[in-house]
Structure 1
Amino acid sequence: MMIRKKGYLIAILLCISAHVLAVTPADSLVKIPRYQALFGKKPLNKKDQEEVNQIITSVDQSFPNRAEGVKFLSERAWEYVGEGKLDTATFRFNLVHALDSTSVEAYWGLGVIAFQRLDFPSSIELLGKGLQINPKLSVMRVDYAIVKLSCYLKGMTCGTLEEVDALLSQALQEDPTNANAWMKKSQVAFLQEKYELAWSYFHECRALDLTQLDLNFSQQLMEKMPDPKGIFK
């Protein structure tokens with residue numbers, strides 16, 4: 001019986017808003033509250049609110065507990081992010097938040113989507129709320145730092161190199177094996193013209209995970225200073 005209910009729920013979730021997607025241009029969807037982070041922080045219209053309530057009821061009936069329903073919705077939402085279906089992913093993460101207002105996944109996912117839409121201030125706000133809920137998530141803190149770094153590189157006031165460096169250092173205190181954090185530390189040191197330090201961080205990343213290395217960046221770094229270890233030439 002549970003399998004049948006869950007299958008029904010999956011069918012509902014996959015079909016949600018298909019009529020809207022069929023008739024609304026993709027670039028205008030973000031103007032619709034259901035496709036804005038946290039429903040645009042405004043009350044939904046009656047029709048949308050009834051649909052959300054129906055989905056919440058279906059989740060509660062289809063899973064042993066709400067936590068499992070939230071996990072299912074979160075995983076599906078991340079899949080949509082990976083497929084580039086940001087509007088659909090936004091709605092799914094909004095549902096996650098409606099089910100559990102303390103869900104880190106909701107804030108994390110919506111923050112990543114805002115970043116992909118180049119809305120850096122909103123991304124910072126959303127990721128920051130996620131980190132307030134769980135300040136020990138090293139991977140999310142690196143994402144937060146990357147948004148701040150993007151602000152700096154765009155000449156925006158929402159991020160400085162000092163902020164980025166501090167965030168990355170904190171992420172590494174939480175998880176010294178976070179190779180991506182070491183890679184970003186290297187890039188920050190490069191921007192600060194601390195090339196020897198940049199190489200040191202670069203090799204920390206190399207020792208942990210070769211797949212995280214930015215080889216294009218290593219070429220830029222070699223133009224400023226040869227690799228002290230002589231590995232990259």
Structure 2
Amino acid sequence: MRQMAPICHNLYMTSRNALNTPATLRLAMAPRAESLPGDRLMRNISAEAALRATTFLSHKRRLEFLWARVLLAKLLETEPDAAVVETPPRSPRIVGASFGQTSISHTKTWIGAAVSSVPVGIDLEVMQRSRVSEAIFTRLFDKRHWDAAEDHVTDFYCFFGMYESAVKMNVPFCSACDCPYVGHSELSAAAVCFFTDGETLLTVVTEEPVRIEICQYEVSADAQELIVSEAQLFEPIDGPACLRL
């Protein structure tokens with residue numbers, strides 16, 4: 001497959017607290033692989049991460065863990081002094097680089113990893129219409145948002161992605177208001193952006209607005225390389241109407 005320069009979105013995240021000089025967030029994604037990373041890719045991750053992976057009894061858990069670290073290493077190729085430090089149970093932190101924050105997510109379709117200069121949480125969810133009902137929606141989120149939803153399925157997964165990202169950032173998510181937000185108060189709400197490939201929803205939440213660079217990769221047949229994808233499958237979407245106010 002022909003290798004191309006990385007295909008990236010360069011977008012400003014929307015926020016009611018827009019800043020004049022957004023920070024930058026890099027996000028790498030790859031389709032979920034069936035096998036563990038090959039030796040060449042494993043050389044790019046830390047001995048600490050490789051050792052920790054051996055403690056997982058589940059092959060699925062080991063696969064998700066290692067591919068996420070491979071993606072983090074890919075994002076840091078231009079940072080020669082960077083080191084990824086494991087901080088279980090949370091995502092790793094980075095030292096010696098312009099990016100200190102990380103976030104990781106995975107589904108049955110994709111694995112994603114982000115590095116950022118500000119606190120970040122990402123979430124990947126396969127949107128399944130059959131799993132969304134009024135009972136489930138209102139058990140998790142305020143009923144006013146079910147009543148006002150333009151698309152119950154998309155809105156449910158957008159709110160769920162915000163909630164999951166908030167957990168990763170160790171901050172609250174509030175839906176008991178007209179405009180749900182991530183953060184300790186509505187006045188200091190985090191910035192939120194959504195992307196989808198038509199099946200999977202990617203939610204990106206950052207403490208402040210950032211310029212997002214998304215690069216998508218494919219895994220070589222022998223699992224020894226990450227190859228830049230020729231197709232940019234994830235495109236931005238607006239999300240729930242209440243967030244566009």
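Any read-out appearing in this document is the output of simple, stated calculations on the displayed coordinates, not a laboratory observation. Just so you know, these numbers come straight off a predicted model, no measurement behind them. Cβ atoms are built from the backbone, for glycine too; each structure is taken alone.
Here distance in nm of label points 7 Å out along Cα→Cβ at positions 87 and 167 was calculated and came to 1.9; which of the structures 1, 2 was it taken from?
It must be structure 2, since only it matches.
Taking FRET efficiency 1/(1 + (r/R0)^6) of positions 119 and 143 (r between Cβ atoms, R0 = 25 Å, to 0.05) for each of 1, 2, which is largest?
For this comparison of FRET efficiency 1/(1 + (r/R0)^6) of positions 119 and 143 (r between Cβ atoms, R0 = 25 Å, to 0.05), the top structure is 1.
Here helix-only ellipticity at 222 nm (-39500 (n - 2.57) for each DSSP H run of 4 or more, over all residues; to 500) was calculated and came to -7000; which of the structures 1, 2 was it taken from?
2
With Rg and Dmax of the Cα atoms in Å derived from the coordinates and found to be 17.9, 52, which of 1, 2 does the value describe?
2
Once relative contact order in percent (Cα under 8 Å, 6 or more apart) is calculated for every structure in 1, 2, which label goes with the largest value?
Evaluating relative contact order in percent (Cα under 8 Å, 6 or more apart) on every structure, the highest lands on 2.
From which structure (1, 2) was Rg and Dmax of the Cα atoms in Å, for residues 55-94 alone calculated, if the value obtained is 10.6, 31?
Of the options listed, only 1 reproduces it.
With distance in nm of label points 7 Å out along Cα→Cβ at positions 47 and 207 derived from the coordinates and found to be 6.0, which of 1, 2 does the value describe?
1
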